[in-house]
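Just below sit the structures, each encoded as structure tokens.
Any read-out appearing in this document is the output of simple, stated calculations on the displayed coordinates, not a laboratory observation. Quick caveat: nothing in here was measured; it's all calculated off a predicted structure. Cβ atoms are built from the backbone, for glycine too; each structure is taken alone.
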Structure P
Amino acid sequence: MGIKVAVIGAGTMGHALALVFALGGHEVRLTDSSMATLEKAGGLMQTALETLVVAGEAPREADAEWLHQAVTRLPVLAEAVEEADLVLEAISENPEAKRALFAEVDRLAPPAAILASNTSYLDPFPLIPARRQDRAVIMHWYTPPYLVDLVDIVGGPQCDPAVVDFAAAFCRAMGKRPVVMRKFVPGYIANRVQSAIAMEVQKLLDDGVATAEEIDTAIIEGIALRLPILGVLAKADFTGLAFTQASLANRMYAPPPVRGQCEAVDALVAAGRTGVMAGAGFYDWPGETAAVLEARDRRLLALKRALRQIGTMAGQGREA
């Protein structure tokens, strides 16, 4: 049975989460402080939905009319959170913006509503009003959430354990793979590992070792092929832990320190090349944004289908 879900923030994550919840059978209200972002969200959701339907990942009857009925876009926050069972914020990683939003949600949402945050690195719990703490939880998703099944679940320090259980069950019912963490750490698991890779990559770029394309080729051809099947720790078992031990002992360089910046990234941002949404970043992404996202989604869907058939090795052995 579906619940009433309010999604606050209709940008990169918010519009996609609205689609996930709608496909999960829930009544969704999507809001954003920017009318332009809210209007653009409709087209992005429609393109993603069409891709899912063609791939057999969404029912044929999930057409434009269905989407219009399933996700209501509202420019007024009060209307979006009214009678909501779950309110999920997906706004920018700005502590003061989140604090102000949580205060508004506290004033406007039903007392029994669960307040969830999609924050990636910012601890949201100190920003949430005291009377909401027992129903405050992190539900952190990955882009695009209608294809990437991992969801990080973290209860606040005073959160009712039943709320954490509900959040995990809510995600599983939609076919997602929640990981309930014992405490909040910035970046959770996947993002922390990605950050370690990113710091190494950024240093390689700034040191002039290789181009962006050459680095991506090395990662895709050398690392990515094995990760979906083995993960990291199962791969270590196949390599041999004695070799891993020797490699650690013989390491000839230290990982790059956290520098807080990357010269290559700074130059691109200064030039207005901020990524796919801007049409360019490390690479040029010509054409409509929706078409670029669709091309990515089709490839991810093909990989997901292949992995369903192939299966993984990481869960085959028994954990020590």
Structure Q
Amino acid sequence: MRSQEGTVLRRHGPGPELAAEAIELTAGPGETLVEMRLGAVTAQDRTVLGGKQPAAPFVPGSEGYGVVVSSSVAEAGAGVVIRGEGVGVTRAGLWGRYAVVPDAAVHVVPASMEPATALALLTPALTAHAAVRRVGEVRDGQTVVVTGITGLVARLCAIAARAAGAAKVVGLAGVSESVDHVAGLVDQIVRVDELGQVGRELPWCDVAIDTLGGPVTSGVLGHITPGGRLAVLGYKAGEFTTLDLHQLIGRDLRVLPVNLQRTTLAPGDVGQALADIAPAGLRPEVELLPAGRVHEVLAQSASSTRFLLDLTALD
């Protein structure tokens, strides 16, 4: 076993207020001791701090990045992201100078990825992984269509599809949207008009990843080859769509939801998700704040900016 004393942000009672205090952490069998560097502020953390923590006092933080101190699954000094296995939800989390986590929650970050990028893209990368590899089951040589291609998750889906072996990736974008920043991710751009009608030039595809919903879903369905799959993970264009049952039955199509909360991740899924997107070199919008200013982040409403906490400034 390995022990380490370090400062943590700890919640002691009702409400989101957190207090810094020093505690001793000891890693037992099947656990990894990590020196934390960065912590994400996620929707899960907000839920826990909203009153669903298992007990008080409690250390929040369900996603983070750090360096391994001792572990049986990663070398000392390895940079890792931590996610899953109840961390920050049913057991102590990551908002501290050190953290003790289950070995299964430790995932080595690809050497080519910056720590802040890996952490900021972790959840959307896992969503893309689930959509492309688990639900869409993209295979070598297939043609894949991704709707709403200018969005972050859609771009990650296009990258993941290429990594999974897709021979051709087609992106759908609105008629007025700029696609300059996605041109290198897809082989073809097809426009969708203001009513959600899909352009006639959309080719036949084996798999469609739909982030838009509404009329776009039904439009894309008509371009999927027999036996193909439509993975649906968003409804920005509308919560309702029309399904042509003649097409659905006649071409033996699968329309499947992507729900990351109900998807059980396999041991290598986090590493695979990060490895898939690493070569693209995406740089998400990130704001790094001292951990002591976490209250400012929690007080804000939803934002496109991903806030990360600098956990090295706690001591």
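Taking distance in nm of label points 7 Å out along Cα→Cβ at positions 217 and 257 as the criterion, the largest value within structures P, Q is that of P.
Taking mean projected area of the Cα convex hull in nm², for residues 97-240 alone as the criterion, the highest value among P, Q goes to P. Quick check on the output: -13500 is helix-only ellipticity at 222 nm (-39500 (n - 2.57) for each DSSP H run of 4 or more, over all residues; to 500), derived from one of P, Q. Which one produced it? Going through each structure in turn, the value belongs to P.
Taking distance in nm of label points 7 Å out along Cα→Cβ at positions 73 and 89 as the criterion, the top-ranked structure out of P, Q is P, with the highest value. Across the set P, Q, relative contact order in percent (Cα under 8 Å, 6 or more apart) reaches its highest value in structure Q. For the structures shown (P, Q), volume of the Cα convex hull per residue in Å³ is largest in P.
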